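Heads up, there are several structures right after this.
What follows is calculated from the coordinates using simple rules that are stated; it is not laboratory data. Note that this is a predicted model, so its numbers are computed, not measured. Cβ atoms are built from the backbone, for glycine too; each structure is taken alone.
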Structure I
Amino acid sequence: MTPRNTASAHWLGLEGRVCVVSGGASGIGEAIAHGLAQAGARVAVLDLDADRGDAVARDLRALGATALFARCDMTSETSVRAAAAKVQAELGPCHALINNAGVLRSGNLADVSLEDWNQVLSVNLTGYLLCARAFSQAMREAACGSIVNVASISGRFPQTGSGAYSASKAGVLLLSRQMAAEWGPHGIRSNAICPGMIRTALSAAFYQAPGFEASRAAVTASRRIGEPQDIADVAAFLASPRSAYVNGAELSVDGGMSSMLMDMVPRPGFNQTAQA
């Protein structure tokens, strides 16, 4: 866990608040869990991977945070409700839920198996709804809470070869706004994050190929690949009281990649991006 400026962390106002991170055992979810712990939150890590999830919770506790792990199948309402009950009993009422658990199965629309299609939607979309229902009960009682839904720029732009994933993330964006509209009157905010190209353990090997990172960085305005911490910082802000009037928003955290479309069109004498 990278040291932070204490004053900056306290600025978020998350000290002692219970924050739940689904898919918190690795990658972006693990970074979010660490970021929330650094801000003083009491963190619950939810994941299907019990060994890795328990290790993350132990790491957080070793660093002085209050944390627990709950094994959870995001596709099972029974499992999600059991996890919510455990968090409530051991940490207290949930203040913020970060919906992050997800899976990716490759396949074009013409040939992706129905099994893969259903699994991706069940985890990436239905799982978000199940977690939001279970953990929003405490928020509703307190008339205060935040739900942060980790989507993807793939939910805004088609990505060939992963139609189920793109469709699921597009669904997350509308689901997030629906939550904001329906639950906002009860004091619950819902916002979405759309990560761009983020370097995680699953993708790290790709960046070892010569020229791969440079070619990807070239299509971002910031000219770099994102790190899990880039998403964690935004998630912590949206989870915190500092974003109290941010509701129904969709924040792209992609280094400006979604603003580079026209620069991808070759214009001799004007740009080099398309050839980079």
Structure II
Amino acid sequence: MSWLELEGRTAIVTGAGGGIGRACARALGAAGCRVACLDRAEPEAETAALRIREAGGTAVMVPCDVANPESIAAAAEATAAAFGPADVLVNNAGMLRPGPLADLPLAEWNALLAVNLTGYFLCAQVFGRQMRERGEGGSLIHVASIAADHATPFSGAYSVAKAGVAMLSRQLAIEWAKDRIRSNAVHPGMIRTPLSQAFYDEPGATERRAAVIPSGRIGEPQDIADAVLFLASPRSAYVNGDAITVDGGYVRNVMSLIPRAGYGPAPGPRA
């Protein structure tokens, strides 16, 4: 067994066809999990599953729209038939829709919440039921965002949904602890993915964004996958109801943005 002790476990990853989901699925597959790649974008999810199999792992693609309860139920049945009950659920499927709250159409609000929050709840219910029925516990990992604690203006319901994900994770941790099911969240910061690529297309945007991150770079999906691996594994067995922020120190950087005379780095040597 590897240090992570994930060999032979069944892992469900929603939104597995996208950047963070694909990285999580491949990392779990490399760690020895049998991975079910769920996504309504079937070609992308199939590619994710194929890459896992090409690397020697075990994976299947399962069509799933997390905004549709019937679709989730069918996906849960298919994954159980392929690999048995879930050990790990990575709630990751998400969407972005811009819009000011002053005139945001209700349909836009509801559409985003259906995927980014209600979908997490429904998947936790369905796959959590498999974990309880098997009786050996499990791990839920919810991909939230630093936007859960930091309002993101003109992003419609996005921050509201991610704040809901953070609280959903905590509540699940308390209610399901007796069943040895842990629930934790990962809060990504600025991560370059196909979903966020438009933010970096403007000339100079990458450099301006990286300049406010203490670690000096934009995050990659693998940065999130590494945190997910830890929370999925027995190595985090005593971590429950908590969250890992993966943002290169960005949200801790606010005080450095305030000018304060005499409180700066020491001047370098003169030429």
Structure III
Amino acid sequence: MKNYLLLFLLFLTYFVHSQNFQDKAKYLAVYELTHQPDSTNKDWKKTERLRLYIGGKYSLFSSEGIVIKDSLMQNIDRSNRSMGAFARLQKQVPQTEFNYKIYKGIPSGKITYAEKIVKDTYRFAEEKNLMSWQILSESKRIAGYIVQKATTSFRGRNYTAWFTSDIPISEGPYKFNGLPGLILEIADEKKHYSFSLLEFKILNKPRSIDFEAEKFQKVSRKELRKAKENYKRDPITAVEQNGITFKFEPGQREKLHKEHLKKIEAENNPLEKI
């Protein structure tokens, strides 16, 4: 009897700690993000493509660069570890400023935000329904769809969204969700961050959405923000602390650090202000 009880407890422990989530994405929504890195410089804008994969239970949102990199890494010839092979791989990956992945519905009723910083990959979970929406009667047409206006406030910004009931999927870019239809456009009132749908399609070949919790270091949102700030402030030290060494000429390290601080001083406009 004791042996059966021990086996049951071991199985229960494994089940609790092995939080693996799997789904098949049936739909793909591609968005273009236009954002203003410096809140004081309206003439400096950047654009990037991001993808939202929507399954029956979960969704995955990440930059196109991350999606392409993941795909290439799955098919890489691991027997070829040359610098040339690595350089060729890097050239195929679009540059991205957004290294996170957002899993909506994982775990149930939550959003899991995951991000890799140097060698460590962190995750934290928060409530899925983060926004309180006001749906308005105003409507118009975007990309052939009739869309309706909705507004919300989220972490220091006021947003206007346009969603369509023609695609009755309660989804949108980034962490945005909760409307009775897919969000085609959403922007804050200052137009510092603006997402616009470029493409929506049914996937001929469903794409896997896989999440294995044990592959991530669980932290709080505050702890992850601190880790990101430390890396952003001094990336050379952060990389060295992970066992990677650099050789600098006298004064070169100080010069690079000074130039980096000047650069990040201008990048003062995160999507989540609080």
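From which structure (I, II, III) was Rg and Dmax of the Cα atoms in Å calculated, if the value obtained is 18.7, 64?
On the way: I: 18.7, 64; II: 19.4, 70; III: 21.3, 73.
Going label by label, the one that fits is I.
Say we calculate mean count of other Cβ atoms within 10 Å over residues 29-36 for every structure; which of I, II, III gives the highest result?
Working: I: 29.1; II: 24.6; III: 19.5.
Checked I, II, III; max of mean count of other Cβ atoms within 10 Å over residues 29-36 sits with I.
If we compute mean count of other Cβ atoms within 10 Å over residues 37-44 for structures I, II, III, which one ends up with the highest value?
Details: I: 26.6; II: 21.8; III: 12.1.
Structure I gives the largest value of mean count of other Cβ atoms within 10 Å over residues 37-44 among I, II, III.
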